[in-house]
Structure I
Amino acid sequence: MRGYLLDNNHVSAVFRQEPNVIRRYKEVPSDWQIRVCCITLGEIEFGHLVANPADPDKQEDYNRFLNEHFISYDRALPVSVATRIDYAEILSRIWQKHPPPNSKIRTESHLDKLGVDVNDLWTVAIAREHKMIFATQDKMTVIREAAFDVKFDNWFDEP
């Protein structure tokens, strides 16, 4: 599938109408897809649940925007049974390049020490599974070196 999988920072930038992001959004070829995944939608929903919004109307506007543009079965990609392969391959590459000091270290603890967010790992695995470009503003240094077969882009940057 040709297209972009947007990280939450890009979804919110589209909502806020950030000029560089909107320009890049509009430049996506019409035969390409722009999608989000359920992990990103979960991160956004969590943010809404824990936030004490200064402007509840703006939060409602954001929810409407998400419903109109990203929350549907043809726009939001799930974690599938096949995603496990991409997740495992990226994670094994991280382990090979950055092995834990001993076998008793829990996966989540080791990834945390490396600065790897597990949600980012799953999201990049979904992008890899669908052969999509992952649009994010986050550095994700360790994930990027392990997911060398995933193309990353940052729409905040000038081309």
Structure II
Amino acid sequence: MAVLPIVTVPDPVLRRKAHKITEFDKSFQKIVDDMIDTLRDAPGVGLAAPQVGLAERLIVVEYGDDDDETVPKRLYIVANPEIVSASEEMVDGLEGCLSVPGLVGTVSRHQTVVVKGLNRFGKPTRIKVSDWMARIFQHEIDHLNGILFTDLTDKVWQPRDEDEVMAD
């Protein structure tokens, strides 16, 4: 397992549409493990394969309850994720990104989404998430389509200490 370098703007891989994953072999498992290590080292709450230079449709998300640290974080690994349902309710939130270091912006996202894809072993998975988890999944899936949070906000700025930021 290894910590991979995180690519930053303007690296062109961040703007490409990622390719569907079809093989769940030993090489893929190593990429998953390396992405988990990279996410934890960053530290972040989500990481998409393009952020480590791979134009593959793979995300890892790890998030827990900030208000209750006794609740363990939940780790999600999703290949070929797609949002199959989204609430009409939209919520504004402050986002940052490991690939856009030092900047944040307010982005409007669906309050709740249902994501389907494949787990790390190629088995179907379906995940319903709300609030910050829904924001994280939408942010990461955007990466797979070459979209950055900076494309979805009117203004970016450097965060202050009091800014509560979701950073992938």
Structure III
Amino acid sequence: MENEYRYTASGLDNVILVGLKKVKDDHGEECVTIPNINKLHEAIAMNILKRNGGMTGAELKFLRTLMGMTQAELGKIVNREAQTIGRWERSEFEDDPNAEAIIRLVAAERLSLNLDAPIQDVTGWCHQTAENPAIRIDASDPDNYRPLAA
């Protein structure tokens, strides 16, 4: 669609920015600039954390990186080896839904994001699905990036 931009610099191939203003460079070519990248990454993280359905390996890696953690550090929190975290991130194996729930809660705490949901809801969201839904972010106001409903 027009006025949509697929944001792959996040390491995710399913992030779509809606309403991002395009500008012209010195040669008259249309391009995009993405201001306030930290806010954008928080909005992407919030979408991943609150989605009803398991996260992909790439989304797990995005969250771990955003939290500034190594695979070993995250593995220690969920009682898994760093190699297991790496396999989950590469989608070689499905992650454990219980570990994913803990990862979501830890990510929300470390990134200061309010899930506004009881723990039993968070654990219920952690089930694997065959689909990899788009993460659609309203980018019309870079001071207030927000996830859009699917």
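Derivation of every value follows stated rules applied to the coordinates shown; laboratory data play no part. Quick caveat, the model's predicted, so the values are computed rather than measured. Cβ atoms are built from the backbone, for glycine too; each structure is taken alone.
Some points to look at:
- Structure (I, II, III) behind the derived value 4.7 of mean projected area of the Cα convex hull in nm², for residues 43-90 alone: I
- Among I, II, III, which structure scores highest (criterion: distance in nm of label points 7 Å out along Cα→Cβ at positions 11 and 107): I
- In this comparison of I, II, III, the computed figure 0.40 for FRET efficiency 1/(1 + (r/R0)^6) of positions 19 and 99 (r between Cβ atoms, R0 = 41 Å, to 0.05) is attributed to I.
- Source structure (of I, II, III) for helix-only ellipticity at 222 nm (-39500 (n - 2.57) for each DSSP H run of 4 or more, over all residues; to 500), computed value -6000: II
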